[in-house]
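J.: These are the structures in question, set out in turn.
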Structure P
Amino acid sequence: MKTPAYIAKAEVLCCASEPIETLAEASSEDPLTKAARALYDDGVPDDKRALEHWIVSDWLAEKLIENDEIVDVDFAGLTIWGRSTTRQAIECDDVIVPIAEENCA
C-alpha cells in the first residue's frame, strides 16, 4: 500500500531545484542548459509553473504525467518532477494524495 507518506519518502528521491536553477541561469546553450530552462520556466501559466524540482522514481513520474504534472523523463538520465506547490510537505500535495488513494485500492 502506497500512502502519501510512503510516496514522499520512497518515490521522491532528491531535491534538484538548486542545480536546475543554476543551469537555467547559465549563459551556455548546451542541451542540458536548454532542458533546465524548459523545466525552470516552461512558459505555462503561473498557477502551473514549477516552483521546485525533484528527482522521482519512474513509477511516480508515470502517475504524475497521468495527472498533468510537469515531468521530464530524461533530464541527463534523471526523471524530474516540476512541483507546482511549495512550503508544504510533499505528502500533502494535491496531486500526491489522490495518487496514493488510487493505489490503496
Structure Q
Amino acid sequence: MESALKPFRVLAYVVGVMLLVLCLAMVLRYGFDAEGMSKVVAPIHGGLYMIYLVAVMNLGMKARWSWPYMLGVMLGGTVPFLSFYVERMVTTRVETATAAAS
C-alpha cells in the first residue's frame, strides 16, 4: 500500500497547485480578456487530473476503500485547496491502517 501512497501524495499536491493556477488563468481569461494562460494551463491540469484519478483508483483498490469514499477522494482535485486537505486525510488513514496491520 505504501507504494501506491507516494504517487497519490505527489499527484494530489501537483493537481492542487495546478488547479490554483487554473483558477488564476480563468480570472485572467474572463476578467481581463487574457486567454493565453488558460489555453496552456487547462489541458495540462486536465491531463494531470486523469493521472490523479488513476492514482486514487490504485490506492483505493489496494486499501479496499468503499466506492463512495473513493469518489470523494477523486472529487478532491476539483475544488481549490481541497486536494491538500484530502491528501492529509488519506495519508493519515493509510498510515493508520498500515500500522494496525503490522
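J.: Using Rg/Rh (Cα atoms, Kirkwood Rh) as the calculated read-out, with 0.98 as its value, let me know the right label among P, Q. Present the calculation step by step, with values, prior to reporting the outcome.
T.: Values: P: 0.98; Q: 1.07.
Label of the source structure: P.
J.: Determine which structure produced the value -30000 for helix-only ellipticity at 222 nm (-39500 (n - 2.57) for each DSSP H run of 4 or more, over all residues; to 500), calculated from the coordinates; the candidates are P, Q.
T.: Q
J.: Ranked by relative contact order in percent (Cα under 8 Å, 6 or more apart), which of P, Q sits at the highest value?
T.: Details: P: 33; Q: 40.
Largest calculated value belongs to Q.
Laboratory data are not the source of any read-out in this text; all were calculated from the coordinates shown. Note that the structure is a prediction, hence the values are computed from the model and not measured.
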